[in-house]
Structures are given as C-alpha cells and as structure tokens.
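There are structures below to look over.
All of the numbers you see were taken from the coordinates with simple rules; none came from a lab. Computed from a predicted model, the values in this text were never measured in an experiment. Cβ atoms are built from the backbone, for glycine too; each structure is taken alone.
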Structure I
Amino acid sequence: MAESSERDEAMDTGHTHLALGELELAEKAYRQAVELDDSFFDGWQALAMVLLKLEKVKEAIGCGLKATTINPDDLLAWTGLSQMYVRDGQIAEAEAAKSNAMIISMGGKVSRLKK
C-alpha cells in the first residue's frame with residue numbers, strides 16, 4: 001500500500017519537525033498525511049494540535065472536529081478539542097467537549113457528531 005506508506009512517512013516527518021520546534025514544517029507534513037488519507041485520525045489530531053500551537057485556532061477546531069468525527073470515542077481528541085474551544089472563547093462548546101472526554105474516561109461511548 002504505497003498511499004499508506006507515504007502517509008506514514010509524512011506523519012514521521014511531521015513528528016520530526018514538531019520535535020525540532022519547526023511548527024510550520026510540521027503543519028505542512030501533517031497536511032500531506034491527511035491529503036493522502038482523509039480518514040486518518042492520527043493525522044487530523046496531529047494537524048489540529050500543531051495548528052493550535054500556531055494560533056490558527058479556528059482551523060484547529062475544524063481539524064479537531066474531523067478527528068472526533070472519525071473516532072468519537074478518543075479521550076485525547078475531545079480533551080484537545082475542549083482546549084481549542086477555550087482558546088477561541090467558546091466556553092459552552094469547550095464544556096460539551098470536556099463532558100464527552102469525561103464520559104469516555106469513565107468507560108462510556110460518545111456518538112458521532114451530527115452537523
């Protein structure tokens with residue numbers, strides 16, 4: 001599967017850039033990973049978090065929502081999304097995301113987001 005291999009290589013490149021503090025290059029690599037595989041949860045989550053670090057909060061929220069849509073039962077995705085909403089001043093949304101994280105932390109499941 002060449003596409004999966006390219007996707008994983010892009011993710012590894014992104015992680016390397018992130019570790020070196022090269023946030024813009026990490027963003028570019030993570031974008032490449034999700035372009036190669038639109039349903040790649042780890043790619044969307046990584047892209048969301050690097051966008052948050054780059055203060056691209058609205059775009060980070062969009063990527064965070066994509067991650068929680070792909071994997072609605074991921075604790076860290078909901079926790080990250082809550083942080084993004086707080087940074088954007090969307091407190092009600094932050095609380096809702098935090099509630100989903102709490103449900104998951106207690107062994108519960110969260111339904112897919114409907115937009």
Structure II
Amino acid sequence: MEERPQFQVDVEKAGDDVGIVVLRGEVDIYSAPQFKEALVNGIEEGARRIVVDLSDVTFIDSTALGVLVSGAKRVRPRNGNLDIVCKDENIIRIFEITGLNRIFGIYPDRAAALKAVVP
C-alpha cells in the first residue's frame with residue numbers, strides 16, 4: 001500500500017494584511033479541517049489578502065475546494081481577495097472544470113501571487 005504524503009499546513013505573514021497559507025501533501029476530507037482552521041485564523045488576525053500556496057500539494061478534493069470558497073467569501077466583505085499558487089496541471093484543471101479559476105487568481109509561484117496582491 002502506498003503511503004500518503006504527510007499533510008502539513010503553515011501560516012506566514014507577508015505584510016500587515018497579507019497572509020500566506022502553505023499546504024503540503026494531500027488536502028482532503030481528513031486534512032481540510034486543519035486547513036480551514038489555519039485559513040480562518042489568518043483572516044481573524046487581520047489578513048484581508050490571502051495567498052494559498054499549493055506548490056507542494058499532491059492531491060486536492062471537493063472538501064478542500066469548499067474551504068477555499070468559504071475563505072474567499074470571508075475576505076470579500078473586507079475588500080480582500082484569495083489567490084492561489086499552483087503549478088500542478090492536474091490541480092489547475094480541477095479549478096478550470098469547476099469554474100473556480102474565475103473566482104481565484106492562480107499564479108505559478110509565490111512571487112507572482114504576492115506581486116498581484118501587495119500594492
């Protein structure tokens with residue numbers, strides 16, 4: 001049996017109102033609660049602009065997509081936004097199939113995402 005990549009979530013600050021949520025491994029029904037907690041905490045601590053870094057994510061399911069959508073809904077009333085860093089064509093395809101690529105900015109690396117969100 002293949003071992004699942006270890007899920008990990010970290011939150012970093014890129015400015016007073018910019019938070020970066022860095023995910024690793026599989027983001028699924030089992031790990032989504034930890035992801036949601038980190039995302040909500042970042043927003044509660046004042047981040048209006050969130051960058052979710054999926055560079056080291058190997059799998060994402062509908063539960064994780066729901067967390068992303070709820071995060072976007074939380075920052076919108078604060079004139080904020082949620083952007084995604086992702087290079088994995090399979091994960092990007094999921095955003096395209098679901099139409100979520102029209103809700104989130106999707107960038108190839110963190111520098112491009114931060115350049116887009118930091119004035």
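Which one of I, II has distance in nm of label points 7 Å out along Cα→Cβ at positions 34 and 66, as calculated from the coordinates, equal to 0.3? Of the options listed, only I reproduces it. Upon calculation of relative contact order in percent (Cα under 8 Å, 6 or more apart) from the atomic coordinates, which of the structures I, II produces 18? Only one of I, II returns 18 for relative contact order in percent (Cα under 8 Å, 6 or more apart), namely I. Say we calculate FRET efficiency 1/(1 + (r/R0)^6) of positions 26 and 42 (r between Cβ atoms, R0 = 25 Å, to 0.05) for every structure; which of I, II gives the highest result? Looking at the calculated values, the largest one is I. Quick one: mean count of other Cβ atoms within 10 Å over residues 18-25 came out at 21.4 when computed from one of I, II, so which one is it? Label of the originating structure: II.
Suppose you compute Cα Rg over 2.2 N^0.38 Å, for residues 10-49 alone for every structure in I, II: which one lands on 1.17? Among I, II, the structure yielding 1.17 for Cα Rg over 2.2 N^0.38 Å, for residues 10-49 alone is II. Set I, II, criterion distance in nm of label points 7 Å out along Cα→Cβ at positions 74 and 98: the highest-scoring structure is I.
Name the one structure among I, II that helix-only ellipticity at 222 nm (-39500 (n - 2.57) for each DSSP H run of 4 or more, over all residues; to 500) of -24500 was derived from.
On the way: I: -24500; II: -11500.
Matching structure: I.
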